[in-house]
Structure 1
Amino acid sequence: MNASVTLRPAARSPVLAEGLAPGRELADLAARAEKVAAVAAAHAYAVDSASRFPAEAIDAARAERLLGAAVPRELGGDGAGISDIVDVCYVLGRACASTAMIYAMHQASVACLARHSRGSPWHQALLRRLSKEQLLLASSTTEGERGGDVRNSKAAIEHRDSRITLERAATVISYGEAADGIITTARRSADAASSDQVLAVFLKSDYTLEQEIGWDALGMRGTCSAGFKFVASGAAEQILPVRYDEIHARTMMPVAHLLWSGAWAGIAAAAADRARAFVRKATRRAEGTLPPGASHLTRANASLQRLRSLVAGAAQRFELAADDPAVLESVDFQTGMNLCKVNASELALATVMSAMQACGLAGYRNDGDFSVGRHLRDILSSPIMISNDRILANLAMASLLGGAPASLRD
């Protein structure tokens, strides 16, 4: 496998799989994440209402050195495993959805660099700098009319001696203006097929962004996912030395889906907590009589439990396969990770909807301690980010090739 260091197998998440004692290092990471979450929660309302970048939370993440958590130890990071980072996304998701999603997207980019930069001194040096300076990376994989078709690119890398240039209509670059660098897909060259892609990294001094599409969205407003004309230039060595189809299958897709799912689970957990608090208060007021929406709390708890188990299990499956390209690129593994995203988004949405129904009008209102409105608006993005319909349509052919297992143990 083309990787300098693989994401290490980690102990099970203390949040997604309760009851297992975390190691000292994992507990330290969790404590740092809780500190950042406290800052994120304090500013979540302002971030959402103003549709602004959660600067305070990201500054806190830098102060706690969370941005370099997954950078290998020998390059200055914590060497955190995928379950560790999923847990951080979960903790942040309970506080501020936008902060959690920004962190998830950043760490997906870090994973691509950490796992696919063997033989590239430039990228190894970047990881050292990222860990030291706590740089924030954004990604640009959505382009023009192709939307979420990340496995095809229109814009091509132009080569001139040892230099490269790229110009692309980036329909979405989340938190692009706040990032310290952008990792982007592109066609390998002007005469390459749209699916013959590379992944390149450009630092802030390498590119310009000209906003062409704004970001006044229903939810995830703090991700500031505007569209830009992206014009970049740099050295040829800034292209990762591995084909993007390998990077996508072995890292980008599974890691992004796992981290997004962790963030969505956190949003769902926060909504369920509000529903629980509402039902408890209503029951006390009624001298022990449960309110009409209490059954919806049961549904919220049940779907949240399934969601947590799904994400924890998928993260463990990735860790077990992380060093095996054959498994990572198998139809079964690829299907499983894509369906993890689909199922996690649907379970998260079901959980938040049940929480809303449990709270009734108190949950529907935007003010008050039991409001679930922001959580619902944020979680509605989950089936749309890399559309579930697109994923399911792409998996349809694979479904035709397979069959039901002969027994429940297969």
Structure 2
Amino acid sequence: MTASTVTAPRLATLVLLTALSVLSLNMFLPSLPNMARDFGADYALVNLSVAGYLGITALLQLIVGPMSDRFGRRRVGLVALSIYIVASVGCALSTDIWLFLTFRVAQGIIVTGWVVSLAVIRDTSPPNEAASRIGYVTMAMAIAPMLGPTLGGVLDELFGWRANFWTFAGLGVIAWLICWFDLHETNTSPSMTFAKQFRDFPHLFRSRRFWGYALCIASSTGAFFSFVSGAPLVAQSILSVSPATLGIYIGIITAGFMVGSFLSGRFASRTELTTMMIIGRVAACCGPLAGLALFAAGFVNVFSLFGVVVLVGFGNGLTMPSANAGALSVRPQLAGSAAGLTGALTVGAGAVLTSITGAVISPQNAPYALHGIMLTATAIGLAAALYVLTIDRRERRTATADAA
């Protein structure tokens, strides 16, 4: 059975699964101080509900991806949503911080929604069409972080912090019901056994093309992580920007990602994957380059710090859908594994670049160091995209020579 004959779920179903995995990370952030007071725990301990969540999602992506290749997208997705619902209720009912953190770690299983969505899109679409659909789905990754904390803050103010987790549980039930009726099985050739599947893994791991796509994805996202971690220091120490205003500026950068993702949805289906990736990486590199040039000319202001970084978000929106579609297409029978591995690498790259930014940046070097780190990350992504293009051209020349 080919991808064209498999019944694809509605795009809205995949958007919901993706958005829920993002909302679960940040919607309750405004409630952290109230949660610390309610549990009688240190703020740093309660904050593990964010750091620990990120760590567990990186690990889980390495597990649920191969499981979806072995047992199917639908089954793994429904089981993950069931665990997520139970974990959300457990968080809402917890009266002890350690019990809460236990259920919060279990909530991380919702990252399955992102992995399964990518795999389903690749199961049901050829690479270029998959890039287009991923472009629309990734818009949810931009909208959800923008709206989530606002909704969470309102829920906390009206009903208390536990309302956030009851909302998660309710959304999980809705997503489960929608998936039950709309998410048909798209993995038509699941691995017969894990042993056979693992024997196929070296084909993925040995693929230079896969690692080129994966490095492009990880470095592209890492550039944004480094900015988010370093921008507050620059904004407060150099520009005296308030936290509320800082949040608005970061939201504008996220809007750039939305525009890029939308354009990917419009044009990726009729444009080569590497072309979209390279255009996106060039646009992203122009952001920190322009910022460094403005700093060198003596223009250290809001535009030179935030305005130029909109290009990074825009470039990521152009790059990520095509790079993800390419990574999943290297070995279509391992699409779930590829989605999980690239997702874990992305989280890991974000953690590394965040740590580097925190270690390197200071009030004295803040503007230059921040844009310098971002330029390095975006340049690595461009080099990875060009590397994939080189592999494609070499293989085409070989195929042409063999045909002759």
Structure 3
Amino acid sequence: MVDAATSFDGNRVAANEASVRPMRADQGRWTATACDGTGLADYAHFCVSALFAPAQSAAWVSNWATATGADIVIGTLSAEGRPALSLALEVARRGPFKLARFVGGRHANGNFAAADPRFLPAIDGLAIRSMFQAIARARPDIDLISLERLLPDLDGIANPLAALPNFPSPNLALAVDLDGGFEALLSRASGKRKRKKHRSQTRKFEAVGTFCRIEARTREEVDRLLDAFLEMKESRFAKMGIANVFGDSRVRDFFRALFAGALTEENPSFLLHGLDVAGKLRAVTGSSRSGKRLICEFGAIAEDDLAFTSPGDFLFFDNIQEACELGFDLYDFSVGDEPYKRLWCDVEIQHFEVLAPLTLKGRALSTTMRQGARAKAFIKNNPTVWKLTKMLRRKAAGQAAAPAAAEDDS
């Protein structure tokens, strides 16, 4: 049961006591429907009182649809004439297959479908599969419903999609338990060393010029921080030999609209922070608020004369301290196991994935994707293999850059 006083920062449960009592629905009374992007208004209306993760918010879904022109399909499970669970998905092509996935693709992490918490105890796998069947009837061209990086629970409320056959995501998510506040956290996480490093970084910044932590509060500041982040990320991905998932102009337009739109909210659901030293942004993070957790959706640092000072670590120190002051229970670093996260994190979150084939082609794709997930998990969970993989990837990136440089010289 959800506490009546609980606020989900933009996805609030109705506050009167009667509204939060669990509701029952016999399996025969469930109704499942599916529609295209014309249903976004109804989805947004449902989200006013529903529980959901940031990437399932109405703002995320509508901004992505507008910026990218995504093919949207919305499946809804209802009981007693009221929506209980709603899946906003985008249809994407993978070779000869079509799959329906969470809106935003790889940018959507820690997923939790929009749901009315009062109905959650009654929603089972059979009911959810009836919603999938409705999607299949409405869109017979979809081969597979692929729901990746699902949260096991959101603020203690179990994910209803766990009722379906599932398997662990290959990537862990890491988080910091903020119980007791910042001082208590530092006492558990090498606080003396962290404070000493923070003071040392401060002196180094002061030697260069003035410095400050910025939170984007205007459209101009959103553009400035995002421009810096995108430039940092492009350079970083190129050196690592990784495809730039922020490279598409439509994706960039999406994030600009998402963070700028959030400025109109009393407590913005999405916010940007930056570390400015001597008039230049040296580190940037993009975060989302989700109930009792603050989630770092992305981050980057400038690889310049101050990169050796670890400006990203400095910004995380301040971000986490502020998260404690604001009363969050968890600072979520999101998907990916990286050394800089391990410096802080004491919580591992195992996301899970659901693959639901709708056609025979979908069954084949599901098998391939499961095998791919197992292979990825093996590589990333074996330090030696993962280190070798990253080394080969960087080497390949360097070799790919050499011919381009030669052509420029010619």
- Here helix-only ellipticity at 222 nm (-39500 (n - 2.57) for each DSSP H run of 4 or more, over all residues; to 500) has been calculated and equals -13000, so which of 1, 2, 3 was it run on? 3
- Which of 1, 2, 3 yields 30.5 [mean count of other Cβ atoms within 10 Å over residues 113-120, calculated]: 2
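Values in this text are rule-based calculations from the coordinates and carry no lab data. On a predicted model such as this, the values are computed, not experimentally measured, just so you know. Cβ atoms are built from the backbone, for glycine too; each structure is taken alone.
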